[in-house]
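Structures follow.
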Structure I
Amino acid sequence: MILAIDPGNINSAYVLLDEKLNIIEFGKFCNDNVRVETRRLFKKYYPVRVAIEMVASYGMAVGKEVFETCVWIGRFAELFEGYTTFIYRKDEKINLCSSMKAKDTNIRQALIDRFARFDFKRGKGTKNNPDFFYGVSADVWQAIAVGVTYSDMFLEKGDKYERWTVF
């Protein structure tokens with residue numbers, strides 16, 4: 001199982017993926033609630049690999065929101081100490097889109113192209129005929145990208161490059 005988190009300064013999104021990258025559970029809540037929900041999932045499905053999107057510096061000035069997000073990244077990492085791998089946005093772009101110029105819409109479409117079964121425009125389907133991403137919205141897409149990138153970078157290679165340790 002992979003628990004992937006897209007952190008924010010106020011709200012964060014998470015997704016729990018099984019070994020075949022099927023979505024088990026997802027959500028977007030205020031950060032304190034995400035800590036509660038992700039800890040519950042971690043205990044329920046232990047052992048779980050945790051992938052958290054990490055902030056990277058590209059030499060541009062940033063605002064207080066970025067620093068507040070960094071605090072939350074640290075709080076999530078501490079919660080799952082020893083099970084956490086950081087995934088950088090650039091890794092997601094290269095892994096899913098093969099381009100550093102990719103935007104959120106490109107990442108979303110790459111996920112739809114890879115996982116959707118019949119709704120290749122939105123990947124969601126309908127209530128009566130749901131597709132792979134039924135119910136997914138907003139930052140949950142990014143959490144899925146974090147989890148899929150983690151799987152592609154580390155698990156697909158037989159764990160030999162994996163950067164997590166058991167405590």
Structure II
Amino acid sequence: MKTRAAQLLERVGIPHEIREFQEEELGAEEAARKLQIPLAQVFKTLVVRGDRTGVILVCLPGTTTLSLKALAKVSGNRKVELVEKDEIHRLTGYLRGGVSPLGGKKVYPVYLDHSALSQPMLSVSAGMRGMQIFLKPEDLRRATGATVAALGEDRHDS
């Protein structure tokens with residue numbers, strides 16, 4: 001089965017690989033464990049709303065949490081906040097835990113954490129829970145038109 005995200009990559013000629021895993025809980029940690037890759041290569045996509053720009057998609061590694069202050073500054077907003085869980089599907093066409101920065105029902109600005117560029121390969125949601133797309137960081141940036149910036153803060157729970 002090809003998701004909208006995979007179809008978009010095929011349309012623009014970007015090489016990628018899709019890998020599936022049996023998902024039991026939402027989260028980058030589970031994806032990294034089951035796909036046997038470093039957590040720093042699993043990029044989660046968050047749906048955020050800015051007070052000036054509206055909806056923004058943010059991709060950052062599972063090893064970090066989003067710095068709302070950094071995102072607000074780089075995106076030209078005074079304030080940004082995560083959208084409510086019940087809004088995610090309506091805004092993106094994706095279910096929470098399966099949001100992809102690629103192939104959404106509407107095109108939103110994408111911000112990619114700068115740590116992506118130091119990875120040989122990234123994994124992002126293919127648009128379904130338990131399905132990941134592997135591609136090169138520069139290819140993800142190119143396909144989404146992402147702005148690259150320092151957006152993540154080290155997590156304090158690990």
Structure III
Amino acid sequence: MAAARLLEQGLSQSEVARRLGVHRQSVIRWAQQFKRSGMRGLRQAGRAGRKPKLTTAQLQQIERALQRGPEALGYSTGLWTARRVRALIESECGVRYHAAHVWRILRKLNWSCQRPTGRALERDEEAIRRWKKVQWPRIKKKPSRRSAPSSSSTKAD
């Protein structure tokens with residue numbers, strides 16, 4: 001429908017495809033359908049491709065389970081992996097997906113890929129600050145004051 005409105009404004013099919021982030025061939029197909037049947041024909045076209053395996057209610061059920069966290073399902077860490085989400089979907093809804101497809105479902109739910117910070121739970125921030133302030137300056141190498149100045153032409157004066 002958005003493509004039809006843009007085409008009515010006189011934009012080229014290529015420009016419509018760029019603005020909507022779709023393939024140009026899709027816009028060509030929509031333009032032909034629009035020319036034959038108008039807006040009514042575009043509305044009746046329906047969804048292209050295979051129907052989704054998960055219903056809206058199932059997606060909401062999966063999102064609630066994701067929000068509870070992986071620990072609620074017995075995992076030892078709070079990190080959702082593709083395999084874990086795949087197992088969650090299968091156990092909650094009885095639908096099997098390839099692990100690579102799970103990311104599409106997560107994106108549909110507005111979940112993004114997160115990288116763990118890689119910091120130990122036992123990390124003592126105060127001890128680290130103290131070490132950086134006291135120990136590090138004491139052991140850090142310092143430039144020797146006896147060396148001659150550099151004659152390199154790349155070194156700034």
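A short reminder: the numbers here are calculations on the coordinates, not readings from a lab. Because the structure is predicted, anything quoted here is derived from the model rather than measured. Cβ atoms are built from the backbone, for glycine too; each structure is taken alone.
Structure data summary
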| item | result |
| --- | --- |
| Structure responsible for 12.8, with mean count of other Cβ atoms within 10 Å over residues 5-12 calculated and labels I, II, III on offer | III |
| Answer label among I, II, III for the case where Rg and Dmax of the Cα atoms in Å, calculated from the coordinates, equals 28.7, 86 | III |
| helix-only ellipticity at 222 nm (-39500 (n - 2.57) for each DSSP H run of 4 or more, over all residues; to 500) derived as -17000 - corresponding label from I, II, III | III |
| When distance in nm of label points 7 Å out along Cα→Cβ at positions 101 and 133 is computed for each of I, II, III, the largest belongs to | III |
| When relative contact order in percent (Cα under 8 Å, 6 or more apart) is computed for each of I, II, III, the largest belongs to | II |
| Answer label among I, II, III for the case where distance in nm of label points 7 Å out along Cα→Cβ at positions 53 and 69, calculated from the coordinates, equals 1.9 | II |
